[in-house]
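Listed after this line are the structures, all set down as structure tokens.
Values in this text are rule-based calculations from the coordinates and carry no lab data. Note that the coordinates shown come from a computational prediction; the quantities given were computed from them, not determined experimentally. Cβ atoms are built from the backbone, for glycine too; each structure is taken alone.
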Structure I
Amino acid sequence: MNKKLIIWLLIIGGIIALIFGAKWITRILQIDSCLDRGGRWNYELNECEEFNQINNENLADFYWKSDYDTVNNKEFLIKGRLMDSLGKSPNELIEILNKRNAQPKIEYIDIQSDTIKIQIVNDEFLTEQMGTTGAYCYLGETVFTLTENDLIRFVKIEMDYGSHASPGVYSRVDFADLMK
């Protein structure tokens, strides 16, 4: 009788230890994630305090931005200096991209395997009014920014065909000439 009681107490004690251990590990991972994003963990409130507030002055620091090289007379992409401080979830990246001054906006549709599917809203502006270089740079910024997420390698863009851009599946290779 005593052996059975001891075994049951050990089993119950082990289960309780596992539950508290899992909670402890989860909190450690939350704190680590917060610190990796450049934030500070507030132990009293048990939450992450973010330092990198995104506003219009520093928006370009959070995504791949096209710039013009006057020496080589061509456009190229620059990685935003604060991109690595982001969580890089697809929704967060799309939210940042939609804060750009460009009229076309992005809507998240789905992720399948290593491909994110998005819809361009106001695609006529992108395909007909931004010009070939403007549309190409817009798509390059979008693809490079979304593929910052380690799980995403391809971006499937849904929109109507136009003079300067078309729907399709894109990767960084498609915009390799935008790299210095």
Structure II
Amino acid sequence: MSNLISSNAKFFSMSNGFTTVVYSVLLISGNKLAKTYWEKQTMIWLAEHDQHFIGNGCAGIDTIKHIEWIKDQFSDQKKFLMQIAQNTIDNKVWKVLEYQTNEEVVIKFLNKWVEIFESVKIEDIDFSNTYFWYAKSLDTELENYCEIHSIRLNKLGKNVKECCFICNDA
């Protein structure tokens, strides 16, 4: 089973294991860079793609249908989603993980992430779409972090460890 990241005709798939690795490093990088409400919400939304809760092979993202884009902020939002991947590559964020991973493969998937988001065009977006949430965080919960990994918590678990995408993978 694998997870598909897609945008219209462009797509790539990752194994369940590499999906966890890629999302983990994107969350570390993205949570450091997230400043706006949308960026913070997007990081929590990405953290909800925890296969321990939603199932293996169910963590894919359709960039056209699954992301709650805001029309007048689309360019900045798209730039942010590409920037978190580039920042991950530039800073070799995978090295902070508690396990070793294949650097070449991680970089390949992060570059594909950038390519997918580069291909998203404003005319393809249905701006009435909203994120599909399993358990949407309240606005007051935007600053709930894992003290170990400094990433925003999802609301899928019963405690902080289960709500941290990375702790829950350990």
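For structures I, II, calculate distance in nm of label points 7 Å out along Cα→Cβ at positions 104 and 128 and state which one comes out highest.
Numbers: I: 1.4; II: 4.8.
Top value of distance in nm of label points 7 Å out along Cα→Cβ at positions 104 and 128, among I, II, belongs to structure II.
As an exercise: relative contact order in percent (Cα under 8 Å, 6 or more apart), calculated from one structure in I, II, equals 30. Which structure is it? Each step should come with its number before you reach the end.
Details: I: 16; II: 30.
Attributed to the structure labelled II.
Compare mean count of other Cβ atoms within 10 Å over residues 16-23 across structures I, II and report the one with the greatest value. Don't skip to the end; give the middle numbers.
Working: I: 10.0; II: 20.4.
Answer by largest value of mean count of other Cβ atoms within 10 Å over residues 16-23: II.
Starting from the value 22, 19, 15: which structure in I, II was semi-axes √(5λ) of the Cα gyration tensor in Å calculated from? Write down the numbers at each step before the final one.
Details: I: 46, 20, 14; II: 22, 19, 15.
It traces back to II.
Here mean count of other Cβ atoms within 10 Å over residues 40-47 was calculated and came to 10.2; which of the structures I, II was it taken from? List each step's numbers first, then the result.
Details: I: 10.2; II: 22.9.
Matching structure: I.
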